[in-house]
Structure P
Amino acid sequence: MTVRKNFIFDEETARTIEEIAKEKGLTQTKIVKDAIELLKKEYKKQKRLEALEKLAGSLTGKIGNIDAKEAKKQYLLEKYGY
């Protein structure tokens, strides 16, 4: 499904869209759509990087003050004696 939208651009932007469309043999709609897709990819990449930075501290094997490896060792020692 397609949706019709009307946008208002300053003259320089409108001229740039038109020039790129002519040079590439594409419609102005396609040029704008491609530009939005690029922005969307960059936005998603930035969001993933921000999420990864938040997780960086949690990849140490610690949950709060508890070391996951030490907790597992303690569990195995108590349950199986080793």
Structure Q
Amino acid sequence: MEDWSSLGKLLIAAGVGIVLVGLILVFGERLFGVSSWFGWIGRLPGDISIKREHFSFYFPLGTSLVLSVGLSLLFYLLSWLFRR
């Protein structure tokens, strides 16, 4: 049962982290200087954006790659810290 309690704590910590990031993104425009930190999201080279008269398509490929690499590094560092 010890394994389940550590998994539960990890899920709670991840949930709190997601809520905090969501709050920063929602209220970022109102906070001084925070909105400029996330201005690059969705505007990277490689993000595909097609706009026509009655059609628009957006696929954030470059943003997805950058976020994937960043989150992979973060989770690698966290797993390395918890193994010690």
Structure R
Amino acid sequence: MRPIFVMIKCEMGKAYAVAREAADRIPEASEIYSTSGQFDLLAKFYLDPASDVGLFVTDKVQTLPGVKDTFTLITFNAFAGGARG
């Protein structure tokens, strides 16, 4: 599985409803965060490596009621640090 991150801009007052709908309707959703700034939500999705990212975003994320815009980040590597003393 490969992770992608999608920043989601919502209609005014709809961020929590969009987050609930995404969590309920999109099984690939791992985590959804409310954020400050230009976008209202940051969602992490795990996709099969053969999945078409563009099709996934346009069919599953952009069609959610209350979504105005999205910005997709495709990741390459994950890094983790050990405990620091």
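Have a look at P, Q, R and say which one yields -23500 for helix-only ellipticity at 222 nm (-39500 (n - 2.57) for each DSSP H run of 4 or more, over all residues; to 500), as calculated. Can you show the working numbers first?
Details: P: -23500; Q: -20500; R: -4500.
This figure was derived from P.
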For this session: Identify which of structures P, Q, R gives the largest calculated value of mean count of other Cβ atoms within 10 Å over residues 5-12.
Result: R
For this session: Work out Kirkwood radius over Cα pairs in Å for each of structures P, Q, R, then name the structure with the largest result.
Result: P
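Each reported figure results from applying straightforward, stated rules to the coordinates on display, with no laboratory input. Treat the numbers as computed from the prediction; the structure is a model and nothing was measured. Cβ atoms are built from the backbone, for glycine too; each structure is taken alone.
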